[in-house]
Structure 1
Amino acid sequence: MIKTITKIGNSQGIIFDAALLDLARLKAGDQVDVSVHDGGTVTLTPLRRVITADDARASARKLIRKNSAVFRRLA
């Protein structure tokens with residue numbers, strides 16, 4: 001995929017369209033690590049949050065509490 005560097009305010013940037021963001025599983029606000037290699041190759045690596053068992057447990061409890069009526073009807 002070829003992209004063009006464009007002027008954005010006082011800086012330059014590349015616009016990522018929705019299809020590219022979807023393919024990379026990225027969204028606005030996500031952080032990426034930018035690496036510049038020999039020869040000028042630039043690599044963007046998404047920084048993914050590591051989910052601990054405690055985080056997953058807390059999210060599941062919140063989801064179940066929020067949707068308890070739906071879960072009761074499904075049971």
Structure 2
Amino acid sequence: MFDLMIKTITKIGNSQGIMFDAALMDLARLKVGDQINLTVHEGGAIYLTPVHPVVAPEEAAVAARRTIARNRELFRRLA
């Protein structure tokens with residue numbers, strides 16, 4: 001868990017918003033264009049949770065084969 005961060009709601013065009021500085025984006029591992037789930041809990045607590053894309057099994061298999069090929073000698077020595 002990280003220290004409490006206090007942010008101020010500001011006017012952005014005809015809406016209101018909170019600006020996320022680069023440090024907060026890095027801590028949350030977010031980048032511009034990422035999606036988040038927003039949940040409002042009893043008492044008004046707001047939780048923002050990153051939506052991580054689901055990796056298709058085929059993509060995961062390709063990435064695994066590439067990693068194994070790139071590190072073949074290392075894996076051989078570890079076996």
Structure 3
Amino acid sequence: MANHQSAEKRARQSEKLKLHNKYFARTTRNMINKLRNASDKNEATGMLPKVNSMIDKLAKMNIIHKNKAANLKSSLTLHVNNL
């Protein structure tokens with residue numbers, strides 16, 4: 001348990017931020033799965049820029065590592081190109 005007012009505030013803030021980050025990460029993961037399961041090339045091509053943007057935002061906010069973001073974007077682009 002936190003003994004100082006600042007430590008209590010930091011605990012509240014970190015819990016709030018954890019929920020915020022979890023929401024964005026989960027939403028992005030759902031979009032990635034939708035893109036991977038898409039069978040229509042036109043639909044997948046339309047979704048790719050949105051998903052790439054979401055991945056870039058996660059990397060910018062340090063929710064995922066920038067190299068992981070690059071690997072995800074690369075693999076998704078290859079997947080869409082091979083449809």
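All of the numbers you see were taken from the coordinates with simple rules; none came from a lab. Keep in mind it's a predicted model, so treat the numbers as computed, not measured. Cβ atoms are built from the backbone, for glycine too; each structure is taken alone.
List of remarks:
- Structure with the greatest value (metric distance in nm of label points 7 Å out along Cα→Cβ at positions 5 and 53, set 1, 2, 3): 1
- Structure (1, 2, 3) behind the derived value 1.0 of distance in nm of label points 7 Å out along Cα→Cβ at positions 21 and 61: 3
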